[in-house]
1. Which of the displayed structures (I, II) returns the greatest value of distance in nm of label points 7 Å out along Cα→Cβ at positions 21 and 37 on calculation?
2. One of I, II was used to compute helix-only ellipticity at 222 nm (-39500 (n - 2.57) for each DSSP H run of 4 or more, over all residues; to 500), and the answer was -9000. Which one was it?
3. So percent of Cα pairs over 16 Å apart, computed for just one structure, reads 83; which one of I, II is that?
4. Assign the value 1.2, calculated as distance in nm of label points 7 Å out along Cα→Cβ at positions 53 and 77, to the correct structure from I, II.
5. Out of I, II, choose the structure whose coordinates give distance in nm of label points 7 Å out along Cα→Cβ at positions 13 and 61 equal to 7.2 when calculated.
6. Check the numbers for distance in nm of label points 7 Å out along Cα→Cβ at positions 5 and 69 across I, II and tell me which is largest.
7. Given that distance in nm of label points 7 Å out along Cα→Cβ at positions 45 and 101, derived from a single structure, equals 8.8, which label among I, II identifies that structure?
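Since every read-out is calculated from the coordinates, none of them should be taken as a lab result. Note that the structure is a prediction, hence the values are computed from the model and not measured. Cβ atoms are built from the backbone, for glycine too; each structure is taken alone.
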Structure I
Amino acid sequence: MPLTKKDLIQIKGLVHDELENLARIVAKGFEMVDKRFEQVDKRFEQVDKRFEQVDKRLDMVDDRLLHIDARLNTIEHDMADIRKHFVYRDEFEDALNRLAVIEKKLSIRSRKYPSLI
């Protein structure tokens, strides 16, 4: 049984109506997706702001570390200078004892340590 012109017009109308319904459904879906993307964009903006704050903090820490590093270098340099002139206690006591022996043999009284003779 062949389709009549009337049948074809009805089928065409039904297909057109169904396509319109499908287009509305797809449009609503895209609207929902757009709304969700707006929320995602807002969250990304918040994340960007947080990253900017973290970057600023890291820059501050970096500046502080550079300052601390410079101070430590100065301290290390000063310590190296002190070590050049440093005498260990046992070496100093040994030298004092040897000096005391020499002063005793030469009968010299020490002004600072008169009791050593």
Structure II
Amino acid sequence: MTMAPPYPYSGPEALQVPIERALRAVVDPELALSIVDVGLVYGVTLRDGKVHVSLTMTSVACPVADMILDDVEAALDGAVPADMAIEVKLVWQPPWSAERMSAEGKAFMGW
């Protein structure tokens, strides 16, 4: 049995770990931390042959948002079956806050 990811996940258990590994490989270049540890991943749902990922940024003015979105799509492309479409959606609700960071992320930031 796999451990629950730090974000809502709905989909086949067989893809949960590969998807989480792919998302953990994406780094927020401003913080030098995985987007999972920063708490930017709001949820992952697999349905209708598509991976739906909801992400946020630490601020609306994030200068690297497009790069992170592209990196997520590229990382997932190697983690899910080739016939599965990938949809990465940027959301702003609820707003990101430092409480979303993992314990590792907070320790890295010295909090």
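1. Once distance in nm of label points 7 Å out along Cα→Cβ at positions 21 and 37 is worked out for each structure, I has the highest.
2. Considering all the candidates, the number was obtained from II.
3. Going label by label, the one that fits is I.
4. Derived from II, not from the others.
5. Derived from the structure labelled I.
6. Max of distance in nm of label points 7 Å out along Cα→Cβ at positions 5 and 69: I.
7. Matching structure: I.
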